[in-house]
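Where a number appears in this text, it was derived from the coordinates with a stated rule and is not lab data. Quick caveat: nothing in here was measured; it's all calculated off a predicted structure. Cβ atoms are built from the backbone, for glycine too; each structure is taken alone.
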Structure I
Amino acid sequence: MAIAQRRRTFGGVVFALLAAVAACALLLSCLAPYVHPTKHPVVMFFGLYYIPLFLLNILFLLIAVFRHPRAILISVIALLPTLLLAERFVKFGREEEVPEGPSVKILTYNLGRYDAGARKTTPEASVQGIRQLLAEQDADIVCLQEFAIQDTGRLNGCLPDYPYHALHLFKGNRWFGNVTLSKYPIVSESALTFPQSRNLCVVTDIALDDRTFRVYNCHLESNSISFTSLVKRLSHRENFTDEVAQVHGRVREATRRRSEQVSALLDNEAQSPWLTFLCGDFNDSPVSYTYHQLTRYQKDSFVEAGHGMGSSYSALWPMLRIDYILLPQEFTAGQHETLRVPWSDHYPVVTNVYFN
């Protein structure tokens, strides 16, 4: 009897220690948005793993309830503050009333150069599917990243529903880059490029009736190495453990470079005479320095009006939400959707923005 009691006590102590380690890791992940990744890169890694750490602590809580009740408080202390971040990934609740007033429908979509990832879809089928999707959604403004085309002269013929467009493309085996499409006049356009990178923001000033606002069509990345591309590398490597150290080093460098891109973007935005929208593929999760900086003065359309899972990248679904529509504080988001279509390794994000 005494031996059994000692075993239970030893098991409880081990469980409590493991629960404490998991709790500390989760709490560290909550600090990631507020810590510059160059100064404290270790904290950044915990932010990347927020979702699995959150689920791990839920598991520890359930085990504690049934097997080790004395350890319940450890998981509760870790989970309570992190629930404030959970709505950045998943939203539940009743459908809210549609706001009144004039609105504009915005869609952002990383086309991945028509690479559907693990889905059995050809580039030709992806192109046709994307055209049909854009026609069905009938958005007023469309921000496309990793758009690719062989002949830029065919752009108007490919997208006839949009009389106005701005683009910045790089030449590879075909032209690729960012394209912004609009049903309203684009009164000025420019490109915010980054040193030693083919990632950029297309910047457009769009006149909508008596309003003018600025749209940043963003694709944030570093030296052609993004978090999503690293996920692809890991998912296709036979020896996963041999790649972990290399991948973490690449993620660290990519995140450092991305923080520099965010600084350049915010400096440019501060000079805008108009209210601004930030749209596109940020290549970072909602628990990141990138997200925190870009949402300091902007609303996240998913947090405002999303329902269900907000993940926008098909690999490791539902953990990765990296595509966003951020709107001015003065406006209201409604009918946010993440469309689960198979035409890219990303999912398009669409929302209606109402002018107050």
Structure II
Amino acid sequence: MHEPGLPRPAVLDALDARLLNRLQRDLPLCPRPFEQLGAELGCPEWALIERLSRMLADGTLTRFGPLFQIERAGGRFVLAAMAVPEPRFAAVAAQLAALPEVAHNYRREHALNMWFVVGAETPAAADAACAHIETLTGLRVLAFPKEREYGVGLFLPVAAPGEPLPEAVSALDVAAVPTQADDAPLSELERRLLRASQQGLPLLPRPFEALGAMLGLGEDEVLQAFAAMRARGLVRRIAAVPDHYRLGYVANGMSVWDVDERQIDRLAALIAAQPGVSHCYRRPRRLPDWPYNLFAMLHGHRREAVQAQAARLRTLLGPACRAHDILYSSAILKKTGLRLREQAPC
């Protein structure tokens, strides 16, 4: 049954399901990627492009294109939260939606009811954006920059009609790697490509040729640049990003844990590898308001499934965990990914 206030489930056929399962992982980096995918899936190139266009138009996908990790070029993503008075909630959400630095924004069921991600090309710009939001709204911003990343990249398996709903949500990249900047900032070419593709990849038979035409570059130059950006981690993948509500994953909880600092790295790497966990990070506590230092996103078709996932994590953490909570999201307020301003910071 459809729950009021949530997006209606997408109507998908078997090919839609196979396409979504494939394109959440990566798009082939070649001149005609949809032709190559069509050969894999037994479908004409034009039909795949048409299906992707439909899913973007109806909201099944929030975007399709490169997923950037700006921290690999010295930038920063910062998770932040505010306690927004209910009468002001819609107005504050609109204020944040207008800011290019706000990549995502969610309503969560907690006294801290608005949680958003700020992305910027430098740590100073990210900090300045958080300060600007405090000034703009008159509300305190609690900032939680990543201290370490253990798993990231939501993969939502999609079932074809008549098949049981899968629960094997997982992180696409699982590795206990310290969050640190690459030595090299964005090159001018990388910055131009990022800005040209940050709203998505052109849905055309030769998308990289079309992107190059916008910038006065050849198709080979664009493909080589994306290959280099992937090699250094600046581009995680080129992929489809679904709206989890539209795929039936209506129970989405940010689980937070107060874990012994001496054991957190070992235990968090274990947590990140568990089914149901899509993102797992160590973040700073904000005492006395916020005692939690481990964040792990959990997803399911029902809250009972998420509660069961959290119970398994609690068992794995054992006595090293002193307290925990789950903050369920009840609305997506913004989900665009990284956006750079017109001019690079001075």
For mean count of other Cβ atoms within 10 Å over residues 23-30, find whichever of I, II sits highest and give me its label. I
Of the structures labelled I, II, which one yields 27 when relative contact order in percent (Cα under 8 Å, 6 or more apart) is computed from its coordinates? II
Please state which of the structures I, II yields -13000 when helix-only ellipticity at 222 nm (-39500 (n - 2.57) for each DSSP H run of 4 or more, over all residues; to 500) is computed from it. I
The value 20.8 for mean projected area of the Cα convex hull in nm² was derived from one model only; which of I, II is it? I
